[in-house]
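Just below sit the structures, each encoded as structure tokens.
No lab work stands behind these numbers, since they all come straight from the coordinates. Computed from a predicted structure; not experimentally measured. Cβ atoms are built from the backbone, for glycine too; each structure is taken alone.
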Structure 1
Amino acid sequence: MIATRLNLTHRLAFLQMLADYAALDPANGKMYERGRKDFPAYLQRMDDDEAGVSLPPGSMPCSHRWLLEDTGAIVGIVRIRHNIGTRFLTEEIGHIGYDVPPSFRGRGYGIACLETGLDIARTLGLERVLVCADTDNPASWRAIEHCGGKLETELISPYYKKLFRRYWIETGIAAS
């Protein structure tokens with residue numbers, strides 16, 4: 001398995017991932033739909049996100065990595081926000097978010113996504129990161145706990161109207 005940035009050669013794998021979401025978990029696949037319409041523009045947006053270029057209001061620089069099996073299938077996606085400098089990110093989203101396409105769940109790819117995110121957080125100099133998970137997603141909070149997450153609190157999201165958990169993970173780098 002490799003973690004990489006997407007490029008034009010990954011279009012078919014991306015479309016297969018969208019089909020997986022459409023068939024088995026359409027609500028969670030919606031955030032990737034804009035890539036179906038204009039894949040090159042979608043790739044450029046991710047590059048711009050990472051470089052902090054032309055960010056939408058309320059957004060922060062964010063690195064996107066895609067976990068690929070040897071077959072080329074997308075088995076996980078991780079987003080690492082370089083900082084959480086808005087109230088929404090600080091209170092409800094955190095530094096790292098990740099997804100595993102439905103057909104690949106239950107195989108440890110969530111842990112692999114989070115470990116990849118932590119590696120990138122270290123390269124960004126982040127000493128600790130906030131990771132959030134809905135309380136009705138025990139696979140996600142078990143992955144977070146497996147990676148060293150310490151539960152801070154459970155609360156209801158004002159935005160999503162769901163109970164969620166906030167975890168902090170020490171990245172293992174010392175304060176400078």
Structure 2
Amino acid sequence: MSKKYLALFGLSLLLVLSSQSFAQRLKLPYKDFGACPFECCTYRQWVAKKNLVLYKKISGKSPVAFRIKKGEKVTGVTGVVITNIAGKADVLKTQTLESSKVQLTKGDTISVLTYLGEGWFRMWYKGKFFEDDGDSTGIKIVSQPKAVWWVKIKNRRGQTGWTKSSGDFDNQDQCG
């Protein structure tokens with residue numbers, strides 16, 4: 001066996017290892033379809049708190065689908081939380097989370113993606129998604145994710161469109 005074969009073996013090993021680490025990288029933006037990002041959040045009949053523009057697609061650059069007026073009743077159909085910058089959490093102790101069977105190693109960092117309410121987040125660690133509050137499991141949230149919540153709205157005429165939601169509707173909270 002020559003140096004040529006040894007070099008080829010080394011290159012092959014490097015490609016395998018780099019492809020494994022690439023497969024474990026979180027791809028951003030992360031789109032959490034169906035997410036409703038606060039405690040008791042629910043999709044149902046909502047009431048617009050102000051005049052809003054609804055777009056045909058999930059983009060402010062998309063053509064306008066329709067407009068709704070303050071006080072108009074609409075249906076919140078679904079949504080997507082788009083995380084552009086993941087938050088961070090530190091692993092404080094080596095453990096396996098019972099709920100998700102994710103194995104955590106002390107000193108590692110977890111990507112924090114979507115806030116779910118009551119201190120719970122959707123998180124990502126070494127290629128696995130899971131949900132946790134961190135308080136009881138030795139995970140410390142260091143920074144919050146930078147995300148935007150787009151909601152799909154249906155009006156009384158049956159038209160559907162998308163808008164960013166940031167407290168623009170009443171009746172989104174089934175607990176209050």
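Which structure, out of 1, 2, was percent of Cα pairs over 25 Å apart derived from, given a value of 31? Structure 1 accounts for this read-out. Taking distance in nm of label points 7 Å out along Cα→Cβ at positions 36 and 156 as the quantity of interest, name the structure among 1, 2 where it is greatest. The structure with the largest value is 1. Each of structures 1, 2 was scored by relative contact order in percent (Cα under 8 Å, 6 or more apart); the highest score is held by 2. Suppose you compute distance in nm of label points 7 Å out along Cα→Cβ at positions 76 and 100 for every structure in 1, 2: which one lands on 0.8? This value belongs to structure 1. When FRET efficiency 1/(1 + (r/R0)^6) of positions 44 and 124 (r between Cβ atoms, R0 = 25 Å, to 0.05) is computed across structures 1, 2, the figure 0.70 traces back to 1.
Which of 1, 2 yields -4000 for helix-only ellipticity at 222 nm (-39500 (n - 2.57) for each DSSP H run of 4 or more, over all residues; to 500), as computed? Only one of 1, 2 returns -4000 for helix-only ellipticity at 222 nm (-39500 (n - 2.57) for each DSSP H run of 4 or more, over all residues; to 500), namely 2.
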